[in-house]
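Derivation of every value follows stated rules applied to the coordinates shown; laboratory data play no part. This is a predicted model, so every value here is computed, not measured. Cβ atoms are built from the backbone, for glycine too; each structure is taken alone.
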Structure 1
Amino acid sequence: MIGIENIGVWFPESFESNFDLKARFEIDDYFINEKIGVQKVGRIKPEEQASDMCIGAFRNLESRCAVDSTEIDLLVVVTQNPDSNIPHVSALVHGKLGFSASCACFDISLGCSGFVYALSVVQSMMKENSFRRALLFTADPYSKIIDPDDKNTRLLFGDGAAVTLIGPNPVWETGKFSFGTLGHLSEALTCTNSILNMNGRGIFDFAARTMPKDLEKMLTSNNLTKEDIDVFVVHQGSKFIVDTLAKKMGIEPAKMPFKAQEYGNTISSSIPIILQEYLEEFSIGKIVICGFGVGLSYASTILKRIKK
């Protein structure tokens, strides 16, 4: 048995308040609190890179549990904004942490569905190769590609990172996964000439139409119903998206919370950041995790508590 043992998270020192941008973008408190739900977003320093974010998350993980570097057989980084095209971020993180030469490293280029996709990839590789433990990093500094004059992206996306320790003594093990892609709609979220462009309505329509059906499908494949789930941790695209999914699925808002008020949409890190909060909430036995975004891709699975 392998699964999630622990999670480390990291946020930058600097945050930008959306309330300070009300006049510039002609928005009000209601729009900030009830529509996007994001009150402030994290912003890395100009000299900071994805690999630095990963190191920060790893240091937080070390403060939470003992990590034996000799047991780390696999190191994976999910990012779409690497330090550079070459080398891959995972190699840079490996070098900074001084891990063994026998540790396998690679990057996965995915956005908001990336954590769930990578969780399946990492666990499959571990099982196939009898790996002991793996580190799954998610670090995507979208602030590097945001147009400061674009209300659709500047107010939503924040910098943050996470690292998930996967091994043989898990708090949670995963159930069956569900994956999908609507590639013909991928132009709803693109990056051209290093500038992020987002069709907010297109992303909302995609999530509202696709995710309830996929979540029902995933639950059925795991022989579960909505009533069996203690909490639904869905990608924190915006409060409006999360609230809409809860309403469409008939789930009370407390069971599908929006928690990104203080840091924003952290892309592939949005799910593990929330999961860290639930690690020691032993009353929560079953968690649905669901990511959706760039591609337009989506993925979901169930986490079942093992350790109490």
Structure 2
Amino acid sequence: MNGRDIRSRNIPEETLKQIASDNTSGAAEILRQAGAAFTQLSASTPPVAELDQAQQAILDTCTGLALAQPEMTPVLRLASTALSASRMASDARDALKYAEVAALNFIENAARAAGSASDHSAVLIQEGASVLTHSRSSTVLAAFVEARRAGRSFSVIVTESRPMLEGRAVAASLVVEDIAVTLIADAAASLAIDQVDLVMIGADTITPLNLINKIGTRLIALAARERGVPLFAVSDSSKFIREDYFRGEIRRFRDPCELWRDAPARVSVVNSYFESTPIDWFDGIVTEHGVLSTAEATQRAMDAAIDLALAEALRVSLEGIK
């Protein structure tokens, strides 16, 4: 039995497909799903597996997870951490357990860091302010809740965030916290910039040059930049990465039917969820370490590399996809 057989036997393709098809959850939710994959791998792999077989199974699982959600750097960083930890083991069972423990610790640390980033972000929301946000970031949402519970009254303008309309869920959550909310169409965001004091968004990936987030972020950032409205991204450090290992080659186009079901045959419908925005368009990146300048954020991204074996496995996989 080789490593690939172990993985396919104990980590069903349905698990990776479920993660890949999740188009509404944020990084925190996706990370928990990825952690469960390592728990499943550790619990069900036959003890007769050799060390090299187990390590291959871990590498295959890490590669599969990274490819399942290529825009979400925390998944890639989790996979890298698990793979590196598995090399500390001297037998197959320990390799699987070390990978699982490292993955679960990564998730716990990321959650704690996101909470701290939210706390730092909440301080930026002043009494009477109007804030615009785009898409659904659990970290940004937590910042709004923290600011309100600190006693400050403010309002939030939320974009619909098409095509999955996750902005509606954000608006519903804010109303529960007694926060005044206005929901607008994505295309109205530039006009709304004239009415706000602050723009606060999340991030899925931060490289030395770009921030990758939901489609529409770039236009909002450009409008804020032109009008001199402060623009901040909120992110824990798990979303920093030295380079975009997928380099746009696997930036997936989603189901065209989400934009236009039964479109005429000669109409090409392009449905993309993510885009990059130059990092130097932002006034700061708020992390668990406080508000970073874009220069500081760039340096932190430069310092965030992944396991070399995983990087090579991804390179080979991407070559096969081309």
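Just a few scattered comments:
- helix-only ellipticity at 222 nm (-39500 (n - 2.57) for each DSSP H run of 4 or more, over all residues; to 500) from the coordinates reads -15500; which among 1, 2: 2
- Identity of the structure behind 4.7 (criterion: distance in nm of label points 7 Å out along Cα→Cβ at positions 43 and 283, calculated), options 1, 2: 2
- At a computed 35, 59, 5 (P(r) over Cα pairs in 20 Å bins from 0, in percent), which of 1, 2: 1
- For relative contact order in percent (Cα under 8 Å, 6 or more apart) computed as 17, the structure of 1, 2 it came from: 2
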